[in-house]
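Take a look at these structures.
The numbers here are math on the coordinates, done by the rules we state, and not lab data. As the structure is a computational prediction, the values presented were derived from the model and not from experiment. Cβ atoms are built from the backbone, for glycine too; each structure is taken alone.
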Structure 1
């Protein structure tokens, strides 16, 4: 059992979901959709295979694309207590605005 408040993000990988805490990763035999249904108020979908804990979001930053000059970069979620960044899909970019306005 992992305390839900300790989870920074949940990422679907093949048939498992990885739950990431500050200290380590755990493999869960549960679907991301099922976890979102159960804990949706605590997490926000960054892209189709990743849910990020609202409480773990430090902010957002635009990442430059490497495929050409002047092209617009995508957004990334900055996490509290972890240097790893989570990409935000174009479809989910509204979360950047929604969360920054809270």
Structure 2
């Protein structure tokens, strides 16, 4: 699942264009948008312990770029920066452990 942190820019058509550009597999990816900036910032802080904030006077949103494993109740149980192939291998290993 990918969650937009910039609802003013990321309308459904924009997210679909982005997903198609990277050949997203819609059978296992969801792209979420439509929440207010305040809701996104609150959700990121409470669920993922991440700072997301609109930069005053600019059209940019400051945010992290992490991958999370989230349980069915919506609790983040592990996070990864996702910037190395070794870490991607760890994500796959951790998911396989959870699925067994």
Among 1, 2, considering only mean count of other Cβ atoms within 10 Å over residues 45-52, which has the greatest calculated value? 1
Quick check: 2, 13, 24, 24, 18, 11, 5, 2, 1, 0 is what I get for P(r) over Cα pairs in 5 Å bins from 0, in percent, calculated from one of 1, 2. Which structure matches? 1
Tell me which structure, out of 1, 2, gives -11500 once helix-only ellipticity at 222 nm (-39500 (n - 2.57) for each DSSP H run of 4 or more, over all residues; to 500) is calculated. 2
